[in-house]
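For reference, the structures are reproduced in the following blocks.
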Structure P
Amino acid sequence: MATLPPCTPKIPHLRTIHGETVVDNWFHLRDREHPDTIPYLEAENLYTAEFMQPLAELESALYSEMKGRIQETDTSAPYKMGDFEYFVRTEEGKQYPILCRRPLDGGDTRTILDCNSLAEGNAYFSLAFHHVSPDGNLLAYAIDTDGSEVYTLRFLDLRTKGLLPGQIEGVYYGAAWASDSATFFYTTLDETKRPYKLWRCVAGWDVPPVEVFEEPDGRFNVEIDRTRSGEFLILVISSHTTTEIRYAPASDPTADFRVLLDRKQDVEYYVEHQGDWFYMRTNDEGRNFRLLRAPAASPTPESWEEVQAHRADTTLESIDGFQNHLVLLERFEGLRRLRIRDTRTAQEHFVAFDEPSYTISGEMNAEYGTTLFRFAYSSLATPRSVYDYDMDSRTRELKKRQPVLGGYDPANYVTQRIYALSHDDVRVPVSLVYRRDGKLGPKPTYLSGYGSYGIVTEPSFSSERVSLLDRGFVFALAHIRGSADMGRNWYEDGKLGRKNNTFHDFIAAAEALVDGGYTTPAQLAIAGGSAGGLLMGAVTNMRPDLFRAVVAHVPFVDVVNTMLDETLPLTVTEYEEWGNPNEPEAYRYIRSYAPYENVEAKPYPMILATGGLNDPRVPYWEPAKWVAKLRDTKTDSNVVLLKTNMGAGHGGPSGRYEKLKEKAFECAFVIGALQNFSPAPKVLG
């Protein structure tokens, strides 16, 4: 039995813009110091736990199954870098990885960083990066212990295992060593948590850090990297639509960073160094990018020559440079493929894969002078598999396959791709997986989607998902516009003033599953997180009759209010994704779909929303406000739950066992919802 849901007082707040006044009764939840805020979130957590209590046995069984499929003590496939090979070890009962290395010429394995020790005493732990110096003697690493994604940088002497003096606060993800193995470059955040400054320091800082670059435009982030060749430091200055690259010799840490090509609005370009050349992919003549090159010794604007023209049906997603090869990661007909170019002969070939729906990605490829390219392959049915591919002999060797314990056999599962017809007759791919021996007829179905930022929703393997599949579920992944699943134009057709295509595509995917006999609305659960949570809120407003249950993780649902507040992280940088609501036309369009703004007095599905108190990307108050408004407005008795992680951020809990518990909780909610689980509320006296 569960208590009645908690409520927080309505405190009207007026928002007037572009001639419209809107009353926001839950605006006060933005104030963490408000006397009602934290008690309200805690009461919601208690209500959620009480409501889910009848499913505790199922949740416990799901967790045991999920935990039972992982090989708790395991090691990753080692990779070579310098005089060592590096690998990651996990140990039974420990939440976090242990980073190790051993000499190539023999010798003992040594732990270089035990994340469990670093996490001790903290409910949350995250490692932003760990970079070994080129000579192998020092380790730079950055950690966060509250989920805010603001990291502390430290340096470790790998010879003595002693920390060097001092630490740097406020560091972000981008970082790189110079060739001298003493100078380190890193980025820091402004008050809106935008990485905007590049710094140079000497490990152990005998001298104070030096500011190298500051980006004043609030739309742009800065990031630093070092080319695989080791010859150049690459400073990437990027917005959602525009980039500028600056470069400097890694051998001269105090050298000025030179602009490669001046930034031009709505033109992106990215570079890789290989041999005597800089290779560039750019969308200056087509959204799917073409390939150019210029002499690295003097890459003037006039010196760039075309290697591969723009193709309307193929997106060039990345370039990896090796001593005699380029690895081009492309997307064709919704699937990634590897194109290998021998730079000595200009001959090219593709690496073949068999399944109808799969994903591949580059792994840790630290060595430049090698013929081996390491990549990971998986599908909805095939566990993650790491291969070394010899680019000369065109052979591959399996180095590591993700163990899935408990007798998992990929042959027992079917993967396929179907197509849904969207509102404008565009065909939308949907990837599916289900048990081969399942019963005929409609099945409980879990449909997932994202559809923003051009992020690709890859059909990859999840051992946790097997608990649903073995209970007769279909798992479906909708490759909707707003993602780049079908190329860059697919992304462009689902952002700004065409954002509604994203929502219509997802609804079409759900309808195709129903019309195709895979499921029924009463058996259909949908899920998405962050911008995928916005998707959940929008489609639930549009078609609440189509879904039985909705899971919205850290959902970006209060779009108008967030995008009007330039003091929040990501707001200004994301005008190019969502639009600037200070402009009347953009305001009206965002206002037309923003989930929080469009909650109506009508029946809604069962809803589970999650948040993180320290989330810097989607503030905790967005799901909290949305849940409060839904409960106050909707006309049905379906439950709406809010679960806020009071000690974490955007990614939820950090430990691997805690993540499994969260997944088991979500799956228990979905299974219970599709079985019409609805315990009657009671009033506590």
Structure Q
Amino acid sequence: MLRFAVTVVLSAFLLFLVQPLVGKVVLPWFGGAPAVWTTCLLFFQLVLLGGYAWSHLVVRRLQGPWQRRAHVLLLATALGSLVVTTALWGTPLVPSSSLRPEGSDAPTLRLLMLLGLSVGLPYFALSSTGPLLQAWVSQRVPAVTAMRLYAASNVGSLVGLLAFPVLFEPLWPLRSLAWAWAAGFTLFAVLCASLAWGAPVVPRDAANEAKLEARTVAGWIILAALPSALLLATTNHLTQDVAPIPFLWVLPLVLYLASFVITFDSDRWYRRGWALPALGVMGLFVAGLLLYPTEPSALIALAGYLGFLAVACVAGHGELVRRRPAGEHLTAFYLAVSVGGALGGFAVAVVAPRVLHDFYELPIAAASIVVAVAVAVLQPAAGLPSPPRGEGARSARLFLPVSVLLAILFGWSIESRGVDVLETRRDFFGVLRVERDPRGLVLMHGRVLHGAQLADPAKRRLATTYYAPASGVGRLLRSKQGPVRVGAIGLGVGTLAAYVKPGDEYRFYEISPTVVALAEGSGGYFTWLSDAPVRPQVVLGDARTSLEREPPNAYDVIVVDAFSGDSVPTHLLTKEAFELYRTHLASDRSVLALHVSNRYLNLLPVVARLARELGFHSLVVDIDKGQPEDWALSSLWVLLSKDPEALRLGVPADDASSLATIAEGPLWTDEFTSLWGLVVW
């Protein structure tokens, strides 16, 4: 039993260590969008489903030693695929740069393809190991004992998931981590093959096996699908509307996995007596948060949403475990659990963006799981087989009216925003809302302001928000005499076009086609680009990939405006990225302007280190008070140039400083980036 447990834990550790590792590899290729992680989760759930299906077919269709041989063959094939991709790419798990997407078309399919090429077969082999070994063990020990291997595997999953951001990412370069993971997979394959070769496989006695009813399997799938959907919906909401930092990709998944550990380890942990009241209280709290357009505090919101996710997953998985089958149906049970997980992920990652124009999947998933738990505790109404115990009857009766109230509140929150939303559009890169303000129109990306334009015709071309005349970039562009060439990474609503003069050349790089459409006048909301005396060019796609494919542009100014919100695209803030920007600057007097305003991250130490490495002089312009009447907001800009004279802009002493006063952070490269030490807790 110990050897089985060690192998299962190792497989789970590798299974979840590779998720953030591979996610970080492909994240820069798709602009650092939060949907990248959601799509990664969908991929891993789909492959996990394939692994569980393999285990089920091996146990149900193959006899005796053929089960062992089939699994050893799978391990050998997976190891061989890892060797082949390593030989082709030079590093395991890291695809060749030739596979980078060239535009923004079909990002979901492109991302799934890349993940399949880099880690598909090894992940499939890891996914199939846990349920298969448990099925073999259950032939010698009670099913409850064998199921504890599932809880142990989730402990390994938690360790692997947390080890990446806390231990491995801050200390190891990306390619070194990929090599270490490949070595770990090789060790796992050898251990698992040796274990499978001597596994105590008992021939099936199909005649004496109890038959599974369709409603039983359907119950398993539903109770597995809804926590999965809630996981992805909560992650989407947190990274878009609460605190857009990548750590929040991992934390919800940790709570989701912890619910498996709690419920599958032993029957004594999940009790309706505490779980249902906790679910009702947290559900009311989250419903209240959703009824307001913004949360009163990011910390309060995080506590509410993550607390609800944790309790809902424990309740859903607790009811699921109550319906566990006998030992001969363990692989069918795990297959149904995996089917449910994949369906929940598919609904949020693929279906919701195409049928819902806003992030409505969170209230929908929340209402659905509350109702499903309520139905599960009332077996006669659900038509499900009775669970082995009947405790918590009082809590169950009280929870029924609460679940109805919660479903109504969650449904109400879908249409109750409290702001004047003129239009909502959604694509792979997020949800964009055009809202009416007493001063004019704004474009919101989650809770992040992407730009605003004054309604007063006399002020329509006045630069607003972070780009106001007193801001760092505003002072820089107003100081330029004669024709100027400007390259801007990040379009927003095109506010920088307010500074275009006759003879200037402005070129914007933007990854979201929806942002481009709105900035170019779709819907008739924003007119910065059309009002400019010289129409700026717009390049659709990831900015760094586009710049790498272009010849040197001889820009007088490069504006990098991608760090104020959303998930920080770290690939735009590495040494290699700065060297790329330098090749596109016209001369030593050219200026690189970085907008680093961020509520959650202090990026100045990273910029300070990069400036020193590349020999840039610096000017930090920190405007902490705006002008409400002209819609000017506080902003933090860093201006870099080889020539210090290019940075003499007459900025008041109270607003100006230098990176020389900032304690330098780590040197970010394409092989090493870590946000861990930069969070403003």
Exercise for review: For structures P, Q, calculate FRET efficiency 1/(1 + (r/R0)^6) of positions 30 and 614 (r between Cβ atoms, R0 = 25 Å, to 0.05) and state which one comes out highest.
Suggested key: P
Review point. Comparing distance in nm of label points 7 Å out along Cα→Cβ at positions 502 and 670 across structures P, Q, which is largest?
Key: Q
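When mean count of other Cβ atoms within 10 Å over residues 438-445 is compared over structures P, Q, which one is greatest? Provide the component values of the computation, followed by the final result.
Numbers: P: 15.9; Q: 18.9.
Largest one: structure Q.
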Review point. Can you tell which of P, Q yields 16.3 when Kirkwood radius over Cα pairs in Å, for residues 286-397 alone is derived from it?
Key: Q
**Study point:** Of the structures P, Q, the one that -5500 was derived from, the read-out being helix-only ellipticity at 222 nm (-39500 (n - 2.57) for each DSSP H run of 4 or more, over all residues; to 500)
**Key:** P
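No value in this document is a laboratory result; all are computed from the given coordinates. Keep in mind that what you see is a predicted model, and the values were worked out from it rather than measured. Cβ atoms are built from the backbone, for glycine too; each structure is taken alone.
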